[in-house]
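Have a look at these structures, which come just after this line.
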Structure 1
Amino acid sequence: MICKERLVAVSELKLAEIQKMDENKLDIYVKSLNAFTEGLPVLDERIKAALEAKDLASLSKCLADVRDLLAAIHATDMADECTKQIKDLKSIKHEKLEAFMAYFLTSLSMLSIDIQMAELKEQENGATATASSERKPAATWNQSKEKKIILAVDDTPFFLTTLKKILQDTDYKLLCLTSGSDALKALEKHHPDLVLLDIEMPEMNGYELAAQIRKRGEKALIVFLTGNAKKENVVRAVEAGAADFIVKPVNKGEVLAKIERYI
């Protein structure tokens, strides 16, 4: 069963009534959540293909399917946005439409991951797990540092440059590396409060690096960077020690919110 406390914390879901749901209604709702998380990766590919082909009819059908899935899980604001985009498709310039869809697909992926995490965290911690129990553990052991240290590992220099710009005016100390082997060497000198970790990297992927970080006894929380909301990837990341996810392409608000949540 989905962990209610964590699910209610997902801002996109208008679920003030979820705490009042009986077992039968919650059962039906969980099926809708599963339909969304399982159907999104396929719809994501269909939307991208329709955009590339500039096929507005197919794109409209995809958005209608997404809207129906969102409505079923009470993500009403996002469902309304789908309806608006369907109505405006023919009047929007293609470049603007591509930019919006990139943002919208990122938001959908993050929503899917949040829903999956609600279920996975309950399986891990039991039905009494709460979101508050997951926050800021690093601060309890590392309060002496003047600046909290964030280790970011990604083989894409562009992403690291973006991250530097996002954090340039903050009080965090950011260490950027492009390989798992370099990250392991850095751990010998630095003990980060938070690790931002790309999943798909050559030489050593994010899952393998996370296992090595845990093997060395590092206490920092790990937030995985991904563009993939497929269940098997989310499950594998959680098993590797993921506390949370940031979905690529990233936006400043999400990055800062996730960092502030944990350190």
Structure 2
Amino acid sequence: MSDFSQPIHILGILPSRWGSTRFPGKPLHLIAGKPLIQHVWERCKQCSRLDDIIVATDDERIRDAVIAFGGKVAMTSPDHPTGTDRIAEAAQAVPEATHIINIQGDEPLIDPALIDELAATMAADPTLDMATAANPLDPADPAVHDPNVVKVAIALDGRALYFSRSPLPFFRNPVEGLPVLRHKGIYAYQRSFLERFVIWPPSPLEKAESLEQLRALENGASIKVLLTADTSPGVDTPEQALEIERLLSAHSSPL
């Protein structure tokens, strides 16, 4: 548990790497004249609850681009097995941080209000190890059966019970008003918990589902799940980058 006698300091970290099987160089791909990572950075700068923001990367090209637009960078090892390991190393550059928020570096439309809500949730409850977010889905939505869409089941107090690529829950009986929850890949951590997490070996359920957050649950972590209407899309392909550019252009067009 964090030492709450010290001032709360919330650090936003944007992991950003060059290598991508489907989209090499994605962080520097220009969307509406700016690199993708700059769009995410600028969304984060709109937050009121982040005390600091850094980009975590292992690539000098990304480092140079971030510095050029006025951002801050932490260079990390290229050998990290997961993004969480990269986040933990980057956090060492800001030792005063008591909480860390892992903000995906490929979501240029992320809602700053969601980031602030995660920050406020962690700051207000010292019993939480982590917090994350989920979007309600209609049980009839085809995404429920898509293994690329991660689902989460939550307890009555809003804490995560399980994450899965399978349909979750399985509706043997219809329950009125019970949605399926699509997990959104944004994480807030107590610093002390993050430092413990990256020492633990990959857990059995984590390896079975290829979901890193299951390692936290298997080790008894408390993860608060915030329900959100933010369905901001990520960028995994050049085609998706074009769609984001279209959305940004439509948003900025005068009425």
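semi-axes √(5λ) of the Cα gyration tensor in Å was computed and gave 27, 24, 18; which structure, 1, 2, did it come from?
Details: 1: 33, 24, 16; 2: 27, 24, 18.
Of the structures listed, the value fits 2.
Give the label, chosen from 1, 2, of the structure having the highest value of distance in nm of label points 7 Å out along Cα→Cβ at positions 85 and 117. Before the final figure, lay out each step's value.
Details: 1: 2.2; 2: 3.3.
By distance in nm of label points 7 Å out along Cα→Cβ at positions 85 and 117, the leading structure of 1, 2 is 2.
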> For structures 1, 2, which has the highest computed value of relative contact order in percent (Cα under 8 Å, 6 or more apart)?
Replying inline: 2
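1, 2: which one has helix-only ellipticity at 222 nm (-39500 (n - 2.57) for each DSSP H run of 4 or more, over all residues; to 500), as calculated, at -8500?
Details: 1: -18000; 2: -8500.
The read-out was computed on structure 2.
Where a number appears in this text, it was derived from the coordinates with a stated rule and is not lab data. Just so we're clear, the structure is a prediction, and the values are computed from it rather than from any experiment. Cβ atoms are built from the backbone, for glycine too; each structure is taken alone.
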